[in-house]
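Rule-based calculations on the coordinates, nothing more; no lab input. Since the model is a prediction, treat every value here as computed from it, not as a measurement. Cβ atoms are built from the backbone, for glycine too; each structure is taken alone.
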Structure 1
Amino acid sequence: MCSAQSAGGKNRYGGSMKRQRLHLKAPDNWVNDPNGFIYYKGYYHLFYQYFPYGPRWGTMHWGHAMSRDLVTWEHKGLALYPSRREDQNGCFSGSAIEVDGKLYLTYTGVRYEVVNPEDPHTCLDEQFESAQLMISSEDGVHFDNENGKEVIIPPITDPELGDRTHTRDPKIWRGKDAWYLVLGSTVKEQYGELLFYRSEDLHTWTFVNKAWKGPDYGWMWECPDYFETEGGKVLLVSPMKLLKNDEKEKNQSVCFPVEFDEETCRMEIPDEYSFIDYGLDLYAPQTTVDSEGRRVMEAWLRMPKVTEGGWIGMFCSPRVVERRGGHIYFRMHPNIRSAYSKEAAEGQQSSADGYMAVFDLNDGESVDIGGYVISRNGDHICTDRSRVYPGFEGAHLLSETPGLKEGFHLEVLVDENLIEVYVNDGEYVISNAVYGIGDRITCSRDTEIRLYITEETVE
């Protein structure tokens, strides 16, 4: 079918809604990086950077959401808030582990040395220091912010090792014989680096080694995430000012197939990287292992303006990360695909959770989804959101995959503020923030499009 009804209507997720499906959105105000993503005691826990006092970045807290299936989420309120000298100006990003039934959160605490007198939620000229802290919980929900925090890595004092200010975002994992932790840092604000630590007991950490690529790979590496898959080892990292063009954002998230030796913490990083998502809107990805042993990623969707519901910031659909040879795939999680199990009749309105459009594109064909255009140019899939995105200087409007090798099959998740284009089951993905999506689908040719919705339909 070359024309179909799609989603429209008022935002169903804004305000103080507790339950959200498929795309986890800010409960109100502002969210950014996913934190502490873990499957623990039968639930997926996703913490996130949260400013509870307005729809803007400010003093970071950790919000908390839980899900049984990665599909339906429930916001649980605040998990972490500033409460001691080392984190008095923010609980920055970090990760989670389970040890003997307890949930441990490791994060970066920030202390401003000079507070902006016109805005207590910011500092002047990036004059702050960063330490790494840990806190535990017996149930994954309740945390003793007043008495339960411990500094595990103090601010760095050796400039040859790393930066006192820009060292953050600990990701922790269990190795063969010890615990390991990686931090993102910078060398004299010239190029990004990784710092690797080892611990026997989670409390005393020893620096082991570092890894870097040089000035062409961003001046600081945020949100590092190292893990092993069946097909090989993977590094995700978010280099700041990676891109040199005039478009926003210059900070981007990339992935590398890597080699890593635990004993020496020596990491071999190739010269070539891939973006985790070619829409260039996703940032700060974090992974965990799901209930079936799959490596699963969440990432923050950067949004340019506050929604009508008064919130800003959301997360992509969960993706299974796989390495096959030198290529890293980001596949739609099976639970998400299963949620869209009901084929919509022609002209039927979609569910409150948006819809999934499935089609193949021949060369030169295009599909217009409410003003968002997906097209094929040779062996590339291209998107154009210029009609459904606010115009501003440097706005990134056009996206394009690298050359495809596995076909031109598309599964497109359409939500009110996010469209995700999965190409060839995750060979590449383009995800874009959108505003004002229309309620019709049109095609340049007689393209067969199937629409799938969730069981909870709009009458």
Structure 2
Amino acid sequence: MFKSFFILILFSPIFSLSQEVLEDSTMVRNIFNEALTNGECHENLKELCKGVGHRISGSDASYKAIAWGQNVLKRYPLDSIYLQEILVPHWVRGSKERLDFSSKEIKLYQSKCLAYGGSVGTNGVLTGNIVEVKSWDELDELGENIIKGKFVFYNRPMNPTRLSTFHAYGGCVDQRYWGAVRASKLGAIGVLVRSMTLKQDLNPHTGSMTYEGADLKIPSVAISTVDAHNLSEQLKKDKQTEAKMKLECKTLPDTVSYNVIAEIKGSEFPDKIIVVGGHLDSWDVGEGAHDDGAGIVQSIEVLKIFKNLGIQPKHTIRCILYMNEENGNRGGKTYAEMVKKKGEEHIFAIETDRGGFTPKGFTVDGTPEQLTSLQQFESLLEPYDLFFIKKGYSGVDIGPLKDGKICLVGLVPDSQRYFDFHHAPSDIFENVNKRELELGAASLASLIYLVDTHWD
């Protein structure tokens, strides 16, 4: 468990306390200096985005990303680098989606769209009128008499009054995930969903969906916020507006893939493990720069910083590049299964999967005692504009490790721009700021250093 920094303050001799605090403060300063002057995460991200590109699980690009991860890690003198075999879903988009709208007023209007991951195809062209809804209650009230044989258009936007865009996202993403299931039960032939973003543009945002509990699988696509607005206005004028949809996506059999793992062995407690990681896969649009290329290169940078500064950790520091976070979390689940099977002791895990924006603090999924102990580092981190360590969500990949003992933490960057790019064609290298990315790597390394130093 954590040594109490507070107890040290109360009971340690003033000289030794001052010396310890000074050492911690100096090392955190050194970590930030190293990241901001000798950092390589921005160039590593460029390699990943431009050399590999988007990399959905099971694709040829995903295997290139695995090889890239191994090769980058081999540049640094780490104690071990290895692969963990996992079985992942293999969904393919197929040829470019087609979605056209027409009515008495407009002959034909082509909308940009993206099939949601896991969606079935249309088996040719699917044609039908459109019914707009903004809530589950509205859908149920319309019922089968109105919905049957039509496309359901879910048009509940992200709430702009929620200062955390992740909270706003959580308030509408159920449409994407469950939309096809709910609509199919009322006889709908397909689903259109307003993209999960506050930005008004023509970029549709893809993501995962499910058919769990559905008797019939119907196709599901995202449309951009601009197209959603235009379609809504058109339906006010003509409720007989028609959609024509063509998708060729399909799900292939599960296939073998890999997590990439590297570590620095601990000098005092090698069997006690601290994990840092993000996910290597991305959706098959854009370049997966913020989601989660940024998290991948920041996690690698943590090991590099420790090596460059000559920090010999007490505990084993393990970096994990997880595969298949986006459409199954097979990487996180399989890793946790391995940990349990081997009886490994994991004491702390931190995830970075909220974009490469300016870091603001950390959220903690752990015991009250663990939270209190971590909060005693706030004064050391506040000079670097890390303003909080508070209770909250950690991350998808490390979530399966939760056992009531391990402390799970998520890096929290500024969230205002994240959903401009999330799961969209615009999630490219050029939209990641070098300095913000480096600050995130330094923040991760600093907290890991403090945990490693003050954990028994």
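Quick notes on this structure:
- Computing Kirkwood radius over Cα pairs in Å, for residues 137-256 alone across structures 1, 2 gives 15.7 for structure 1.
- Entry that produces -500 once helix-only ellipticity at 222 nm (-39500 (n - 2.57) for each DSSP H run of 4 or more, over all residues; to 500) is calculated, selected from 1, 2: 1
- With percent of Cα pairs over 34 Å apart derived as 30, matching label from 1, 2: 1
- Here volume of the Cα convex hull per residue in Å³, for residues 241-352 alone is compared for structures 1, 2. The highest value is that of 1.
- Winner on relative contact order in percent (Cα under 8 Å, 6 or more apart) once structures 1, 2 are ranked, highest first: 2
- Value 1.00, calculated as Cα Rg over 2.2 N^0.38 Å, for residues 57-296 alone, assigned to which of 1, 2: 1
- Comparison of 1, 2 - label where distance in nm of label points 7 Å out along Cα→Cβ at positions 105 and 321 is highest: 2
- Origin of the derived value 3.3 (distance in nm of label points 7 Å out along Cα→Cβ at positions 97 and 121; candidates 1, 2): 1
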